Structure I
Amino acid sequence: MVTIYGSVQSRTATGLWTARELGLDFTHKNYATRGPETQSEEYLALNPTGKVPTLVDGDLVLTESAAICFYLARQYGNGKLLGDNAREEGKVMQWVLFAMTEIDPFAFQLMLEGHYREGGPNEGFCTECKDWLSGSLKTLDKALEGKDWLMGDKLTLADIIGIQEANFAAFTGADLSPYANVQNWIARGTSRPAHPNNM
């Protein structure tokens, strides 16, 4: 039995969404990021960082959100959500890495500046982060032109992870208003029955 630890409001959401799209029977432990449960000896034995997400499947423990998604799709999806061949899987991986390297770090910095920096955010640094995010969102918007999903007519991990990251960017202050394709993509994804918002 697969167990996924972490709250819907964290990066755990991508693993939960993946598991639900695959119709997987799993257990969800709704542990808050840095909450008391994640600082327990039992949990720290699984994930020494004391963070979420964590997946346990038998004797396998995984602790990175994208790794969890790829494992679930490969182990339980028979390739579903990964593409139909190596070429498609390579493109899926490209867009996953794009989301994780071109969106997430800058959105994360905006969150830290906006919510945790003593004395208030460094506005110059925040502007630089938002400018970088605008370039990445523009790239996504162009890639989505005339398509429902990044790979065309089928949802893949590129969308599951990309939508969560684009949504995170919006939450931290990125302006999505110039990017109608990205906004529609997010709406399509978050309205799916399997999306964690609809649990």
Structure II
Amino acid sequence: MTFPLTVDLLADGANPASWLNTQVAAGLAARLRVVDPPVHALVTEGLRRLHQAVAACRAGEPLTDLTVVQLSWDLQVTRICGEAWSALVMDPDTMIGLLLDLTERVEEPLRVPMLTMLAYAAWRSGDVEAAHAGLVTVLRINPDYSLAKLLHLALHLGIPLSDLDIPSPAETAQAMGPAHAAWLTPLQPLLARYAPLPS
């Protein structure tokens, strides 16, 4: 299979759902900026949305703009992103379609986990050039994204993909354990950008 990562997908562009993005960010910030944020509820909702989106994509059903924006925020959460990685390995064709759809419809700072997964999928399909381009783009957007740095180094060193083990959903759930606030850490810089606290 030829991996469909194009230059257009990597380019900056206007986001038709920017208003929705601001609204989702504001709602998420309101739920998180409390003494005891509802981590379990947020993760449960996000996992459900991910599973529903995968099923819709498999059935050829389009996602609404709201679902796309919500899912782009969900995938910033460590536990939900881990589930998406497992789904990518189990059903790559469906997940590539879903990730491409999300990447094309959300603002650049939110694309980081999706582009990283797409780069991995490109590498797995043998398209090293697209994998490299995707990882370079991720690291331009967020130079500190550790998974992209790891994949970029592995690609550069020629480490076999078989050495990069992606767990199953059950293994992911077991390894990550109960919900905890650290899963939400990747959301903080994005919330500071899209839903800043009043000065």
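When percent of Cα pairs over 26 Å apart is calculated for each of structures I, II, structure I comes out greatest.
Computing Rg and Dmax of the Cα atoms in Å, for residues 26-105 alone across structures I, II gives 14.8, 43 for structure I. The greatest value of mean count of other Cβ atoms within 10 Å over residues 114-121 among structures I, II is that of II. Out of I, II, which structure matches -20500 when helix-only ellipticity at 222 nm (-39500 (n - 2.57) for each DSSP H run of 4 or more, over all residues; to 500) is calculated? So the calculation was done on II.
With respect to FRET efficiency 1/(1 + (r/R0)^6) of positions 42 and 146 (r between Cβ atoms, R0 = 35 Å, to 0.05), the largest value across structures I, II is given by II. Ranked by distance in nm of label points 7 Å out along Cα→Cβ at positions 154 and 186, structures I, II are topped by I, which has the highest value. In this comparison of I, II, the computed figure 21 for relative contact order in percent (Cα under 8 Å, 6 or more apart) is attributed to I.
No lab work stands behind these numbers, since they all come straight from the coordinates. Quick caveat: nothing in here was measured; it's all calculated off a predicted structure. Cβ atoms are built from the backbone, for glycine too; each structure is taken alone.
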